[in-house]
Every structure is written in structure tokens, then in C-alpha cells.
Structure 1
Amino acid sequence: MLHSLPLFHRISGVRVVVVGSGEMAEAKARLVERAGGIPCGETEAHHARLAFVALEDPRAAEAAALRLKRAGLLVNVADRPELCDFTLPSVLERGPVLVAVSTGGASAGLAKHLRLRLERLLPEGLGRLAEGLAAAREKIRARFPDGDKRRRAIDAALQEGGALDPFAAGSADRVDAWLSGNEGEVDGGTLEFTLSSNDPDDLTLRQARALGTADVVVHDESVAEAILIRARADAQRVALPADTSAMEGKIVVLKLES
């Protein structure tokens, strides 16, 4: 089970309540402003949807959280995960690309150090690649009018070694060349795997990549949910036995080794 539902909340031009003073409250206010929000006091709670409580006194923090929740706001209470409706992840930013690392309030330090490791892995040009793909959205739709083929073409371009590999230098400058070439014409197909166990750590790199890009996952009933959730959230799931000949798109068939 996920401990939280990961969401990115747009707050540009929106009032966000910040209760408290000192460095902790100032840090929350800066974060709100960085996201385009307008920090305000509790007296303006009727205009807000979110609130941050940054009070040292535990009883005062709990009382403020209760008042704000009764007013219908989602509340974050600093260092009190049990009182939080939402928690703040450690955020890595590459232009429009945001990577959020959360431990559900278990350890902000762990989230921070995971983010610092990711900082070294993700290239600075990732934001420009995202912006290039956004600018070319209509051209991509025109080139690949069928939704499934469009998704497979983008998957092929962005995969390791692909024309737009996010980790390869200069990918942001190759969007137009990719659209004008033939690299994007990717057909569906069927891949069949026999899994050695129901432990996701035992998936091979090829199996994990196939799951992440599959349109349809056909599986026997013994394949665990921990494996199946490695597929795209919108991928169709079909239980074996099934006739894959009538299915379209990229199909991954999973069987568990007996």
C-alpha cells in the first residue's frame, strides 16, 4: 500500500495559510512563494485551501491544526506527521521536471540525501528536453495520430539509447530531427516472461522496462500485485488464459515459475 497519494498541487496566485514565526515558518513561506502562492495568516483561512503550521509548542500546533481542518483546509504540521493531511517531499527541479522524494514523514534527512544523489544523476538539460517535447506536442500528435502508437513512439525515443534518451547529451536539441525521421515508427508486439519469483527486486532490467512501457499486461493469477504495479497505471490487465492475438499494442505476458 502507498502511504500517500503523490500529487503535485498548483497554487499559483492562491493564498496558503502559514501559522508560526521564526526560521521554520519562514522556510514554509518561501516554499509557497517559490511555487507562486501567496502566504497569509490564519485570519484569511476562508480564502485558502492549504495550510502550514510551524509552531514549537506541541499543544498550540495541534490546536491550530484542528481549527484549520475544521475550516476545510488540508494541513501540514511541521515535525508532526501524525497531524498532517499532506507531507512535503524533498524536491529536485530541472525546469518543468520535478522529482519529489518522500518518506511519508519518517525521515526528512533520508529524503534529502536521496534527492542529493539524484541531483548528480539527472542532467541539467532535462528541463530543456521537457520544454521541447511540450512545444512539439501538436507536431507529435500530427505525426502519430493514434494514441497507442504515439505512446510507443515516445517510449522508444526516450528509452536508453533512444533518439531522445534523457541521459544522453544533446537530446533536447534532437526533438525536431526525431519528428522528421523514421525512428518513431514503433509497432506493438508480445513479450513473454517467466518470472523467477514474486519479488520485484528479482525482475531483470529487460522485464522491468517491458512492464513500464506495456499497453497490456497478461498474467497468471499467481503473479503478485507487487510485480503488476511496476506496469503503467493505465495499462490494461488481463488474466490468463487469454487470446492475445486480438489485442493491440505492446503486450507483456507474465508467468510465475512453478
Structure 2
Amino acid sequence: MKQRIITAILALIVFLPIVIIGDLPFTLFIYLIATIGLMELLRMRHIPLVSIPGLIGMIGLWLILLPDQSAIFPIGFLSITDIYTVIILFLLAYTVLVRNKFTFDEAGFVLLTTLYVGIGFYFLVETRLGTQGFSNILFAFFIIWATDTGAYFVGRALGKRKLWPDISPNKTVEGAIGGILAAVIVAVIFHLIQPFPHSLVIVIIVSIFASIVGQVGDLVESAFKRNYGVKDSGKLLPGHGGILDRFDSLLFVLPFLHLIQFI
């Protein structure tokens, strides 16, 4: 626990100023941690980042993360969809060129991994660059932190029924409910201090679903690790694991908040 607290404080010292500054420094920082996240997933499947599939995946990730794609690919030139089509065809052709040493399944893994990491971190960039970007990012983080904290303490005190033992043995139904309640309380307080252009009822409903979506994101990452037989996605953050261990919920919550047009 002591190691987790120290790492969390140091990470906050590094991350918070970059979020406050925003703009290019923030975008470049997200490119860095997203690339590390991609590397963590590729490592689970024993695909080196410094390889043809790994480099193609990294290029695809960087394209998804572009905050203003129209400025990079003007009308009449290649679009992101066009380039991704080329990437898909190349990866499939590559399985033939190396005589199935790189398989169809691995090609699909690279593509899905790139989309999973890329879409989540893309919305992190878009959120910060948008109106009230800093406030909206804080809201998402507070929802996630409240959910994690509430689930942990309620689960330890009252947890009896396992939520999904095959994927995450320590999570309980009671803990999940406690996480949702904690998220609602934090969301209401946040709304009172920094009001959203929505009613309090809408904020409460959104916070409930955002907490649930965040817990699903956490379970998805747990399922990845259990499937590939690893405890943590990486070792970059002592006591916490890797980048994806810390951002797994956010990769689901921010797209959700954008898709429902809450932020």
C-alpha cells in the first residue's frame, strides 16, 4: 500500500501539470503513454513493438490519436479510413509473406489492440482540447477514482457475492454497488462546485452509468491479463502495474461521455 501511495503521488505530480498546460505538451504526453499502453498489450501476445506488425500497429495508433485529422489529411487526399484500409491489407498480406509465422489471429489482435488503445486515448486528447476540457477530464477521473475507492472499501467491509470470479476473483457485487454510490456522491459535489449545463438528475444518471462503464473497462483489462496469464499489464508504475492498469476504466468512460454528448 505504501508503494502504491508513493507512486500515485509521483504520477500526479507529473501528470497534473501537463493536464493543466494542455495543448501540444498534453497531446505529446498522451502519444507517449498510449504507445506504452500498446506495447504492453503487444507484449502479452509476444509481438515486439520493434517489428513489422508492431510498427504498423504503432503507426495506426498515432493516426487515430491525431486531434485534427482534417488538417493532416485534407479533402481529396488519403483519409484515416483509407490509410487504415491499407494497414489491414498489409497485415493480411504479411501473414502470407512470412508463411504464417505471423498469423491471421495475430493480425486481428494488432488491429483490435490499436483501436482499443487509440480510441480511448483519442477521446482523452479531444476532451482536453475541447470546451471546459480541464474540468471535464477532472470529472472523468473523479468518477473513476470514486468508483475504485468505494468498491474497494465497501467490498472489503460488506463484500460476499463475487461479481465475476473467473475474470477478477476479488471483485464483489457489493463492492460494485458501493463504487457506483461513491461516484454519484462525488459527481453531485463536483456539479455543485463546477456546474454542468445539465440538471442534477442528468448528472446523477450519467454518473451511475459512467461508473458502470468504468467497471466494465476494468474487467476488460482483467480479462486480457487473465487470458494471457499476466498479473499486470506492465511494471512502469510500481505498486500499480502498467499504463493500462491505470487507464483501463478511462478508456471506456471518456468515449461513453462523448457518445452520449455529456461533454
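Laid out as a table, the results:
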{"read-out": "Label whose coordinates, when relative contact order in percent (Cα under 8 Å, 6 or more apart) is calculated, return 11 (choices 1, 2)", "value": "1"}
{"read-out": "Of the structures 1, 2, the one that 22.7, 64 was derived from, the read-out being Rg and Dmax of the Cα atoms in Å", "value": "1"}
{"read-out": "Value 4.0, calculated as distance in nm of label points 7 Å out along Cα→Cβ at positions 94 and 134, assigned to which of 1, 2", "value": "2"}
{"read-out": "Read-out FRET efficiency 1/(1 + (r/R0)^6) of positions 62 and 126 (r between Cβ atoms, R0 = 35 Å, to 0.05), computed value 1.00, structure in 1, 2", "value": "2"}
{"read-out": "Structures 1, 2, by mean count of other Cβ atoms within 10 Å over residues 110-117: label with the highest value", "value": "2"}
{"read-out": "If mean count of other Cβ atoms within 10 Å over residues 30-37 is computed and equals 15.0, the structure in 1, 2", "value": "1"}
{"read-out": "Structure from which -10000 was derived, helix-only ellipticity at 222 nm (-39500 (n - 2.57) for each DSSP H run of 4 or more, over all residues; to 500), options 1, 2", "value": "1"}
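Each value in this text was obtained by applying a stated rule to the coordinates, not by laboratory testing. Remember, it's a predicted structure, so these values are computed and weren't measured experimentally. Cβ atoms are built from the backbone, for glycine too; each structure is taken alone.
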